[in-house]
Structures are given as C-alpha cells and as structure tokens.
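These are the structures in question, set out in turn.
What follows is calculated from the coordinates using simple rules that are stated; it is not laboratory data. Since this is a predicted model, take the numbers as computed values, not measurements. Cβ atoms are built from the backbone, for glycine too; each structure is taken alone.
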Structure 1
Amino acid sequence: MYVNAIEITIISIFLMIGVGYVLKRIDFLSEKDIDPLNKIVMYVLLPCMIFSALYSADMKMLPTLGTLPFIILAESAICGVIAYIILKCKHYDDIKTWSVLLPLLISNTAFVGYPVTLGVYGHQGFVMAVFCDLATTVIFLILSFVLVLKFGGTIKNAFKKILLFPPLWAVVLGISFNLLNVHIGPVVDKTIGYLADGAIPLIMISLGLAIKFEGFNRNKSLVCINSFIKLILCPVVTLIIVSYLGFTGLQNNIGIIEAAMPSGTMSLVLAITYKLDYELTSDCILVNAIISLVTLPVLIMIL
C-alpha cells in the first residue's frame, strides 16, 4: 500500500509534466509561455493553495507540531551550506551555483509531500506535512529576498517585493483566519479551492515546457551533486536532528520523509524569474523526481 501511494502520486506528476512537454513538441505552447504561466501560479494559484491548506489546518496541534518547520529549516541550512561550499570549491559561478541550490533548498513538501503522507499515514500525517511545508514557504520567501539582492535590486526594493508577495500574505491570512475563526463563506471558500487545485497541474505543465533532455549530459556533474545531497544527505541530516531531539513515532517519520522529498517545482519559478540557468534547475527537478521513485519507498519501508 505504501509503495502504491507513492508510485501513483509521482507517476501522476510525471504525466502532468509530460503534458507540458508534448504541448511544446506539437508547438501548441512554447518556452515563451513559461513566464506568464508562472506569474499566474505565483500571484494567484499558489496563494490560494497555501491559504486553503492553512485555513483548514488543525491549529490545536500547533504547540506540538511547531518544531517540525524548524527541523526542516535547520536541515536545509546545513545541507545548503555544504552544497554551497562544494560548488564554490569546484569554482562554479553564481548563476550555476544558485541554479543548483534552489532545487536543493526548495523541497516538494506540498505537491508530493501532501498526497504521499496522506496516502501512507492518513490525516494525522497530512497535518504534520502541512507544518513541514511552512518551512518550505519560509525558505521560498528567504530565497526570493536573497535573489533580489544578488541578481538585481536594492534592499528597499527587496523588502517592497517581499511585503507585496502574495504567498506571504496567504500564510499570514491563512493562519490568522484559522486562529480567529473567521468565516469566509462557502462561495469564497469554493472559489479559492478551485484556484488552489489549478496550481499543481499548471506548475507541472510549465516544468514540461522547460525540459530539454539534451541538457542532462551537459549538467551531469551538477545534477549528481544536487541529487545526492537532496535525496540522501538531507534525510540523513534530519535523522540526526530528530534523534538528538528525542522525536519518536509519526512525528519522527514525517520529518525525515518530508526532508527526503524531491526538489520543489517552485524553484523553477525563481530560476526563471531571476534569469538563472533554469534548464539546469529543470534537470535537477526532473532527475530528483525519477530517483525519488526508488528512494522514497525504500525510506518509508525502513522507517
């Protein structure tokens, strides 16, 4: 059952990516459509998805589950520093370095993590995954700020962009409305739900448009570094952290599994937005997704 839940989820993701790739091959869409598609995701669909998840989450478990985001943040920081040192020792420039770091630091804790944890561990596991995904949201916001400063912009403009960033307000409003028991009404709730459901397929189609298989050989060394750290080192580091903190049972398992998720497709959005090597980022995402077909089932069976 565990393996089937993972296989069904990841195969579905591959099929959606395939739709984007086929649409490009038949000239229905092209690479120039990636930017507008990602703007729709960034400013409309993703905020709805984040708000919907947090608005309906069980915040009574907040004191217990509040440590999970910090574990993911700690693991990401440790592995990110290790990767940065390795890449700089190999003398890669900033464009290549950050194109690899983005899919390393941004995990698919929602698009893969939600359905996998729900399918394998049920509703309680899903709620824990929501809290883990809060760390991914924070990482996404931090990286947005760092990239604005590094690849164009001032501190003032960076703060302005972050403060006007819809996903950030989706987090704030989702948690606030939940805790204050603010009712948004069935019509608004349904509308947000419909828009939230569109985020995953549109991101996957965008990823399919960005795929260029000829880039694998060119980026083989960088993709291997990314995949090893993302799928092997990250869960190992998380295992060390949760063991040190004395976590046991489901909370321990969810933390490790969420850290072992393949690269998040939102890293591609940032790579495109800040004009990095998005083909390299796309290669990392795709290869990680393929390898995770093996690593995730094995990890779940071990736990």
Structure 2
Amino acid sequence: MKASLQKQQLKLISPSEVAPNPENPRLIFRQEEMESLMLSIDRHGIQVPLTVYKDGDSYKLLDGERRWRCAKKLNLKTIPVIIHDKPSELENLVIMYNIHALREQWDYFTIASKLERVIELFSSENGYPPNEIQLSELTGLTRGAIRRCQLLINLPDRFKKIILDELEKPKLQQKFTEDFFIEMEKAIKTIVKRIPAYEPKIDEIRNALIEKFRRDKITAVTDFRQLSKIATALDSLDVKRGDAKKILDKVFDPNNSVGIREAYEQSVAFEYEEKKYYRYVDNIEDFLSEVIEDDRVDDLDNDLLSRLRELYTTIARLLGE
C-alpha cells in the first residue's frame, strides 16, 4: 500500500487555523536551525507551501511544522498551504515519511519513533507484519535505514532518553549520537551471536562502553567495528574463543583502561593483516603463473623485475635460506 495525495488545493490561510500533527515523527526542533529558517522566512517569505488536511474546524499538518512555528513567531497573517483529503492513520504516517524521504533527512531516532506504529497499523490492516522490503516501499526508507532504526527501537528507554537529550543540542556538540548507539548495538549483536555467554550481560556491557566513550577510552564511534572484528575472528581467523573473551572482558570492564583500539591491536590486528597479505601473495602468484604460462617473461617491466628480485631476497631471509 502506497499512500497518495489526492484532490490538492492551494490556499492562503491563517497560521491560527493550523494545528500540529500528533503523529508527526519529528521530535526535535533545534534552536539554531529554527532561527536560521525564521530569518529566511522573514526575508523571503515561505517558498514551499505547507501540506495540510482538513480535520473538523481546523487543518492538521502533514508537512511543514517548522515553517508553521516560524510563521507564528513572525506573526504572519497568512501562510500558503496545499490541502489534501483527510488520510487514515497509516496513510498519515506514510505520507509524512515519503515527503521527508524526498527532501530533508530526519534524525534516525525521529524515524524510529513512529516506525513501530507503522508496522502495527500495517499488521492490523493486512493481518501480517510488513517485511523489510514492504516497509521500505511503504515509507520510502532504504532497507539499511530501517535496520538502523530497528537497533534504536530495541534500546532500553534510558538510552533513548540519552539520545533525545543529545538531539536537543547543536550537531557539533552531540557526543552520544544516534550513530554511537547504532554502531555500539551492531557490535554487541555480532559479539553475542558468536559468544552467547555475553547475552545476559548486555546492559552491563552497554554501560561500560558508554562510560569508556565518556572518558575517551573509546575515541571514535567507528572503533566499534574493530570490536566486531575481534568476535568475527572466531569464525574467520585462527583465534581461540577463550582468548577473544579475555580481551573483550577487559573492554567490557569499566574499571579497566583498555579501549577498543588497544584490544584490537593486542588480539587480532596482526592476524587480519596476515590474512590481507595472504590475498596479495595469491594475486602475485596468479599473475606470475600467467606470465610464465603465456611465455611473456620478456614483456615484464624492468622496474617490476627489480622489485621482484628484492622481494625474493626478503623472502629468502624470512625463510632463513
């Protein structure tokens, strides 16, 4: 089901006739962004009409709450609106998602806040929950965005409160961002899948990682990808489960100073480098085998031959020959 906007009508109405949409996924209206928009509207007027529908004696917003708020503060007598038929509750949400998917990207937490309701309403109307593809077609969100939202949806409420508090701040002042929690949850999910013993301790692990990030023992959000690599090494590299758990225990101990990067270097960094160069050796061997089989040794560049001789000397030293 794809919601459509029908019977469009452009009209000038008073901002006082408009009410915010209670289902609007947007939760945060950052002050600096609002001030910038208000300055633009004061100078140039509202360039893009608001989207509304008639609901009793007033109009409800489908799109344009920031413009509407600014118009009220500027005491504008009228605002341009496009009026549509009143949608169902599911259509209401779907229309707002699709409008914003084509324009400004909402915060992930904003998207996630109403995604559960979209799933619930779709299930009620159709008798089954939407799969990832259907949800993507319905909302205009990519499947990757939907997966990130699911990670935020499944967070305990106290962590959602942290995200909400951070989103109130200007972007550059946010520390515990949505990306922080998304990367952390992806890493924890990977670890628990391979070491189930950590599952009962997930909340303690989250607390420890948040505390270490607060104290800069974890220095970047992308460090969590190295945490995933430590767990993944149990499948792809010759790393023992007990060894991986020992180093992860240090990372998950808030009183231990070991951060993710240090743990990665101490445990599996060399093995991952070794695996990478194994592929390089394979490629060199394949290339040289083709050269020999095709009898094209004389076609090799002299500089390459010189580097191969140097490589041969280094390998002989390595092997003690």
**OP:** Assign the value 0.95, calculated as FRET efficiency 1/(1 + (r/R0)^6) of positions 70 and 246 (r between Cβ atoms, R0 = 25 Å, to 0.05), to the correct structure from 1, 2.
**Re:** 1
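A value of -19000 was computed for helix-only ellipticity at 222 nm (-39500 (n - 2.57) for each DSSP H run of 4 or more, over all residues; to 500); which of 1, 2 is the source structure?
Numbers: 1: -25000; 2: -19000.
Structure 2 accounts for this read-out.
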Original post:
When Cα Rg over 2.2 N^0.38 Å, for residues 110-165 alone is calculated, the result is 1.54; to which of the structures 1, 2 does this value belong?
Top reply: 1
Subject >> Origin of the value 26, 24, 20, where semi-axes √(5λ) of the Cα gyration tensor in Å was derived from one of 1, 2 >> reply: 1
**OP:** Using distance in nm of label points 7 Å out along Cα→Cβ at positions 14 and 46, single out the structure from 1, 2 with the greatest value.
**Re:** 1
Original post:
Here distance in nm of label points 7 Å out along Cα→Cβ at positions 86 and 278 has been calculated and equals 2.6, so which of 1, 2 was it run on?
Top reply: 1
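Starting from the value 13: which structure in 1, 2 was relative contact order in percent (Cα under 8 Å, 6 or more apart) calculated from?
Values: 1: 36; 2: 13.
Going label by label, the one that fits is 2.
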